[in-house]
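Read through the structures below before going on.
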Structure 1
């Protein structure tokens, strides 16, 4: 029997529940691959900073922000790896629906962490290059743009479809 509803969304595709779960899992993995690249580049950038000659000139705010960003980059990396580890542990146990649901939640965590990383990096760079006031303005601006792009706009597409 073909089911057109799985995990709360309706679709006109002619696929079984298992096929839909496989498709959703593949989609989630592709999304995680894209985000993983961004997270790795960000972490790599952050890891090089302490080895710059001017790093010692940073004030307490910039150092604290830098350390928060390093921790956030590590958390992002862990969140990207989470669904793969879960898949390894649950593979063959016929619990793909739980796997897809949990990976879906991980993706939201990764998106949130990357948005915070980008906001923090912009803030740190503006603080070092210009000053703290402009850093806070730039950080707030990019946070607003990211909220619009990652939260508001996608939700508006849902409402338009209804």
Structure 2
């Protein structure tokens, strides 16, 4: 395991993809209070942590964080441009955020992402449920992407503690 991979693993980001259910469950503990983590989930900070090195690079994000508001992210995935978008369904800062998730131009229904944020003695535990992913390969890759992204988010906050 490389140094950076072992460093990321130390944040205990975990994700499991259940391809038969089209579901990804992920969790991570972040060294920041829920209010600060909620901000990282609902702002252009997403560009810093929605990543999978060498696979997915989010470069732009915009959103109107209100129920019925829309969000949009774009970047490069597997060497090709991609665009994701969705609608906010539930917003309960700093405890819960629910939105749809849809790759622009992809067939099928949007999936749904639910983040639950719980205060802990070390900061915040995020539990994510990404449901409605119909294609097994996409479900598997989405699980890997959430684990990698959550590890990066935890790393960013750990780095900021050292500054």
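Taken together, the values in this text are just the output of simple stated rules run on the coordinates, not laboratory data. From a predicted model like this one, the values you see are computed outputs, not experimental measurements. Cβ atoms are built from the backbone, for glycine too; each structure is taken alone.
Miscellaneous remarks
- Structures 1, 2 were shown, and relative contact order in percent (Cα under 8 Å, 6 or more apart) at 21 was computed from 1.
- When Rg/Rh (Cα atoms, Kirkwood Rh), for residues 16-103 alone is computed for each of 1, 2, the largest belongs to: 1
- Highest-scoring label, criterion being distance in nm of label points 7 Å out along Cα→Cβ at positions 72 and 120, among 1, 2: 2
- Structures 1, 2 were shown, and helix-only ellipticity at 222 nm (-39500 (n - 2.57) for each DSSP H run of 4 or more, over all residues; to 500) at -8500 was computed from 2.
- Comparing distance in nm of label points 7 Å out along Cα→Cβ at positions 32 and 64 across structures 1, 2, the highest value is found for 1.
- If distance in nm of label points 7 Å out along Cα→Cβ at positions 56 and 88 is computed and equals 4.1, the structure in 1, 2: 1
- In this comparison of 1, 2, the computed figure 11.5 for mean projected area of the Cα convex hull in nm² is attributed to 1.
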